[in-house]
Structure P
């Protein structure tokens with residue numbers, strides 16, 4: 001399956017009943033985010049159409065003469081696009097989701113129900129594209145020499161590529177991680193340990209259970225009355241360092 005953010009999602013309609021195909025054709029034609037690239041009346045034609053047109057999504061009937069909907073998915077294997085099963089029988093719902101279907105449209109359905117399914121499909125397709133792009137950018141960023149490595153993160157629908165040396169410090173916020181740079185403060189869902197595991201441990205050091213600092217940004221360290229320490233960054237930011245973590249930072253700063 002190939003996708004692109006700048007074009008409509010390519011859709012294939014598969015149903016052995018012409019009236020059912022007509023309903024789907026009409027509803028999809030009203031949505032500018034979809035482009036119908038093939039319409040098929042049986043499973044064998046659906047397999048051929050998918051291999052020929054490389055669609056993003058297939059609206060697929062379950063019960064058809066010959067090769068049924070699940071047979072189409074099996075025949076396509078890893079080449080299967082996103083699938084919405086469209087059927088008059090609710091007994092196939094569990095099997096449909098076991099086949100990784102995006103949604104299950106039960107006939108007869110209203111325009112409102114189709115709109116809900118279409119919106120869900122578009123969200124999932126956008127997420128897939130963003131995930132694929134993020135993975136490719138991550139591979140590209142981490143293929144460079146360590147001195148020029150970058151971190152690829154997702155922030156509120158954006159994909160950001162941040163050079164390591166632009167990150168001042170990182171903090172945990174509930175179930176998210178916030179990156180502090182001179183330009184931005186993106187918030188990313190995930191754990192602090194997992195996120196900082198993608199960075200150079202010689203450059204990024206944990207100074208508190210919820211704080212990691214770029215040691216190249218540290219200007220000074222001073223004691224606090226509580227027994228903890230204060231880390232002052234070159235931009236004046238003041239961070240608390242627990243006594244437990246002082247051993248992580250001090251040797252790095254003392255190294256030639």
Structure Q
């Protein structure tokens with residue numbers, strides 16, 4: 001287990017004033033469906049009878065499934081789960097770049113099938129949700145970093161392994177940022193860690209890094225940070241499995 005003192009610092013950043021919480025879920029579904037040419041019907045149907053919002057979640061967010069994104073790309077040579085996940089990340093980053101007009105990917109050419117793995121706890125949670133929600137787009141209850149600001153990714157992962165909370169990956173976080181561009185607008189806004197992905201360090205070969213969306217003086221950036229890094233300006237984005245009433 002990580003040391004609680006060394007893995008958390010006093011946060012210095014928060015959400016920007018422009019971010020007023022999740023947009024109407026139907027609007028989010030429409031943006032995701034249009035951007036990636038996905039079928040929104042089953043997500044819209046599920047959205048009509050959403051369960052009770054779990055504790056600590058800010059609201060409901062629409063995210064595309066990796067399989068749906070991979071299928072929409074029409075690349076039959078991409079077959080295994082890791083390659084599909086990488087393709088999905090690439091498509092989401094491309095969508096952000098188009099919608100924002102400017103975007104910086106600090107990992108261009110660096111993320112390969114050998115360098116990336118989805119966190120197993122995250123994959124199991126998404127699989128459970130997909131059993132209930134069919135179709136190209138899932139609706140997840142999430143918080144966008146404020147709950148875990150100042151905590152390292154490693155500590156966040158340890159906190160909720162036994163609960164209903166789970167880490168979100170770069171596909172989900174990037175999709176939420178695509179539908180909520182006001183979540184990152186300028187330097188000082190709380191950056192968004194993606195603890196649901198594990199990235200291998202080029203120096204050590206260990207899966208010791210995680211993706212992060214950030215912004216400074218220029219455009220939104222996509223990069224990685226060490227999972228033990230204490231981020232006073234960042235917070236891990238997580239979601240919650242619904243709890244039966």
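Only the coordinates and a few stated rules stand behind these numbers; no lab work does. Because the structure is predicted, anything quoted here is derived from the model rather than measured. Cβ atoms are built from the backbone, for glycine too; each structure is taken alone.
From P, Q, which structure was distance in nm of label points 7 Å out along Cα→Cβ at positions 45 and 173 = 3.3 calculated on? Before the final figure, lay out the partial values.
On the way: P: 5.3; Q: 3.3.
This figure was derived from Q.
Work out which structure the value 9 belongs to, where relative contact order in percent (Cα under 8 Å, 6 or more apart) was derived from one of P, Q. Spell out each step's value before the answer.
Values: P: 9; Q: 31.
This figure was derived from P.
When mean projected area of the Cα convex hull in nm² is computed for each of P, Q, which one produces 12.8?
Q
Given a value of -1.01 for log10 I(q)/I(0) by the Debye sum over Cα atoms at q = 0.24 Å⁻¹, for residues 85-148 alone, calculated from one of P, Q, which structure does it belong to?
Considering all the candidates, the number was obtained from P.
Quick check: 35, 26, 19 is what I get for Cα extents along the principal axes in Å, for residues 13-68 alone, calculated from one of P, Q. Which structure matches?
Q
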